[in-house]
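I've put the structures underneath this note.
What follows draws every value from the coordinates through simple rules; no lab data is involved. Please read these numbers as outputs of a predicted model, since none were measured by experiment. Cβ atoms are built from the backbone, for glycine too; each structure is taken alone.
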Structure 1
Amino acid sequence: MTSSRRAFAAALAIGLAITGLATQATPAAAHPGPATPDLGKNVTVFDPSMPVSQIQATLDAANAKQVDNEMGTDRYAFLFKPGTYGTTEQPLQVKVGYYTEITGLGENPGDVVINGKVEVYNRCLADGGTSNCLALVNFWRTVSNLTVNINGAGQDGCRQTANFWAVSQAVSLRRVQFTGGTLSLMDYCTAGPQYASGGFIADAKLPATVNGSQQQWLTRNSEVTSWSNAVWNQVFSGVVGAPSEADFPATPYTTLDKTPVSREKPYLFIDGKGKYQVRVPAAERNTSGVGWNSPGRTLPLSDFYVAKPGDSVAKINLALTLGKNLLFTPGVYDIDRTINVWRPNTVVLGLGHATLTATKGSTPLQIADVPGVIVAGLTIDAGLQKSSALLRVGRNHGIGFTSPKNPTTLQDVYFRVGGPHIGKATTALEVNSDDVLIDHTWVWRGDHGVEGFTGGDTERWNTNIGTYGAVINGDDVTATGLFVEHFQKYNTIWNGNGGTTVLYQNELPYDPPTQADWMNGSVEGYAGYKVGAKVKTHNLYGGGVYVFNQNNPSIHTENGFEVPQTPGVKLHHIMTVNLSAGVVDHVVNGVGEAADTTKVGVPVYVTQYPAVP
């Protein structure tokens, strides 16, 4: 082929690609008036004119598929147009299963009202779903941008007492308000109460809230009528009505009056003309209360490439090159080479827990050293060939253009190494850029799953490879809700100066076969949270490291936290706890008693490190 023909072919290909992108972004252009865009086969849009019974049946059918589908590939988003759903006599009672998103399409949470419930119950794992009922594996679900008028009409007597939200990691409530009842973060009706293990609420108005058996929780930039009970680690940041931390650790509350850095998550909505738009709130500093009217910008859906499972990375990268933002519709995407986000202020938004799975050892997502990029609502999975990282923000610390007023932001971004299949990654989340905001993430090396190991945990240790969870090299990085678990060396290494973490939750790996497999040189084990030796300033508010060495209960870990001994590095309200196997000898740097099997379930707290004179 001659050079002129190659040039013509390339120009034609780009022209066709541009045409394809424009067509996909506005599929209803040929029809009069606004229409529902094509958001993929697993997105359902409800209208308030639909019969309640029809909506209820659709949601019940999805929940029946998803209630036990922990490691499956189905993904769903249910979007509610502005209006009211359910009545006093016929409430809409929504049960939210795995990989399910329930979202209102109003400009404000009050624009979509559900008279009824939006709930998650304990999951029963044995005897055909009748016993071993708990919430410890209720992961991967989302509710946002709506109001729930709590109504338990038609439910049994116990169920009528509250709206139950019995969840664990990788679950978020954002831009919601509950009225007319009680919100319970545990399910005390299904063989309960049983432990739940962590969750996240932001930008919400809450009624009387019962924490109950919920082990750790972060509530950020919200309003709460009252909050009762605590287990190990309850953190409030910028919450109006939050309980006092004055009697810590008798009641393990950690309360910050204001959130140091915050940004509300981008969301899809329908404007007054019936057109679909994406609202992108701006970052703010030192805030409290809900941010429903935060400053920001509004982007038409036509500014987004609407990706669907099966789309090639080449097509996605072309869309980015042409200046598009990305909207990933629900499903699982095989990513065989890196999606490169290099343009400042690009928005990458996932619906229905859209999942990027690394293939061929790829790094599925790479963000350049630029300001204002937002990645929200995605899950990123390791594949069978080892990836150097699953998400990398920036290339080299100190190189590039970043902005503290407009931080690159990760929101409800979850990582998995193992679980649905064997996974391999050196690092799950690597942050090299300065001025990054991590607003709720779960970085998880699977401690269970469907990988089919014949040798149990010992085989998992040697096959399901996740060396480091989160590695933070950039300066002035803030994390609000950092959950990292089960990695084979440091779960979190924080090397950048000026870092802040508001709630840290960690479980050390369950599966080291021997102490020799869990040695850091001459030191027994790796701390769950490591601040680098050269760091001069760092703040952590509310941190917990848990141990459960079920593969070998004789294994020791010397410290839960390891930090340089310098006045600028401060840890506020930290603890270790034993879940029944193994030992953490100290909380931090040789300080604090051992979390051993004489204290199963009883935290060992350090209120302040270094200690205040």
Structure 2
Amino acid sequence: MENLLYTIEKENHNEKEIKSILNENKNIKFVSLMGVDLGGNATDEKIPVELFLDDISGFLESAIQTDGSSVELYNIATLNNAKVDLMPDVNCKWYIDYNFEHIDEKTNLPIGTLRIPAFLIHENKKVCSRGILRKSEKFFKKSILEVFEEYPHMIQNIGIENVSDIEEIILTAATELEFWVNTPEDKADLEKLYVSQSLKEQYWKRTHGIIRTCLEKTLIKLQQLGIEPEMAHKEVGGINSSISIDGKTNHAMEQLEISWKFSNPLQAADNELMVREVIDDVFTSNGLEVTFKAKPIYGVAGSGEHTHVGVSAKLKNGKIINLFSPRDMKEDYVSEIGYGALMGMLNNYEILNPIVTATNDGFNRLVPGFEAPVCIVTSLGHSYEVPSRNRSVLVGLVRDIKNPKTVRFELRSPNPLSNTYLVIAGCYQTMLDGIKAAAKSKLSTKELEKEICKEVGQESFYLEKDRAYRDENDVFEHYTLEERNQRFSVPPATVYENMKNLEVYESKLTCLKEGNVFSNAIIESFKMGALDKWTKELKDRIIQAHMDTIRSCVKLHNKENMDALDEVAWNAISDIKFNVMKDTLTRKSLFTNIKEAIENKDYETVSNLQLQLKREMEKIQNLYVQYRKNIY
């Protein structure tokens, strides 16, 4: 077991070495092509390894046909044009996925599947998430060199004399994955979770029992896959699990986080996909349930997937310079390039946001508090010399004054089910737009800092006049809702409102489309997919779940144990139940109105009614908790 093969590096992707590796590892029985559609779903088509060995070169050089109905490519792979091909990617790491429940009789080793990341091809075009990110990487590297050619001051101010001194532009990215784990069929005790969270009883505490075992197994497996985990710990959510007499863990409900080292953008996104699968395999094989939902439990901390992006230049003399770092870390927060990249993300966030948050679950997390980023605002720090971290902002600046190579930006809004490939691609596209604008302005770092620190109503060469973009305060504590909306704009509250921004801010879409990275067809397909899933989930899952919640709110008091207060509270609960769920001869319930609006494709009405439903459900759950507390 100790000598199991877990990866095949890109340097070995030739027929001779692949044959040698697979012949030496007879327990690897299958090959699977891992394409990633626009919904972030990975394919898993198992092919017997014998077929792969028969013609490795042909397999790697020609695409494997599949059915477009099995992948999410709305309005691209249509009923009358459904042919989609899977093209293996030979320029990335390949993984071996082992089934430890299936042991090969001849080798006495677990059966392995060689997982090869791939591209989805339709009409000779890459139409998948991996293809978009690969295209974004190439376009950014090419374009930023062109910017430096035209505006050499951008690199001269950070110590690079000439663009010809640059051998290569290096892009780096990474994510941090938060998730919830619990013992099967355990129901959340909301009151215990609220109290534990407010007291920070779980955050960074020592793990124990089966949770500890699974976390350790996960880190070991990630090391074997070459993903290089850096840290794993308890997050803020959760309650203490109990241990039975026989030493088993009972009633576990904990929030965990795992982070790992940076890679190039495409490898980082592939790594994140593999990390999720490893976590799921390890914890479920030990009898625990895992969820990567952004907000699995109402009113308790949700799970994020903070996404980090950086840009460096490798010089021909071997030196590597972080392009976001200023010449002097004690005199500036970032370089001109850094300010441009940051302003690009902020100024174009209305069209990046639909990619980041495209689900009902994602919006459940994005509410004020719980450190969830809602406002389009950044924080640079309280001084150049002492870096600080403001966790209430959308884009954070990460910097260590002693190590300029660490300077990067952290987008805090993605969640574990965001499409990491598209999010990273969108970040680089929007950053490039801001870098171009900053270069053209020829403003110094001090002048660019003044721009990003502008107040509402002040003119800017690039940023919108009627907004503010930097704040060092806790924006949820320091401002009222009205003040936040006035300073940072009104954030979308539903999937529909977010997708509508692709039309409202159509002029900003240009930066995504640059280099044909996000084509019109891709953007429209993504939008159609998000809206379709939004309405189906609302109609068939969310309403059904709310029905169960409403039916569970039952009358608990009687003449012997009641007070007038109980009757008043129950009447308020009953009124909400009636209005939300009950149809009569003269009026329709909120549920029915939502369903009819969905049938009529009246998405504006659906969106408004969904927000009304959310308010009513929050109200009834809070009322019922208080009502139940008063019954003895």
* Structure fact -> Across 1, 2, FRET efficiency 1/(1 + (r/R0)^6) of positions 90 and 530 (r between Cβ atoms, R0 = 41 Å, to 0.05) reaches its greatest value in structure 2
* Could you tell me which structure in 1, 2 was used to calculate FRET efficiency 1/(1 + (r/R0)^6) of positions 66 and 106 (r between Cβ atoms, R0 = 35 Å, to 0.05) as 0.90? => 1
* To do: For FRET efficiency 1/(1 + (r/R0)^6) of positions 122 and 474 (r between Cβ atoms, R0 = 41 Å, to 0.05), the calculated result is 0.55, so let me know which of 1, 2 that is.
  => 1
* Structure fact -> Output -3000 (helix-only ellipticity at 222 nm (-39500 (n - 2.57) for each DSSP H run of 4 or more, over all residues; to 500), calculated) maps, among 1, 2, to structure 1
* Asked: Upon calculation of P(r) over Cα pairs in 10 Å bins from 0, in percent from the atomic coordinates, which of the structures 1, 2 produces 3, 14, 23, 26, 20, 10, 3, 1, 0?
  -> 2
* For relative contact order in percent (Cα under 8 Å, 6 or more apart), which of 1, 2 scores largest? -> 2
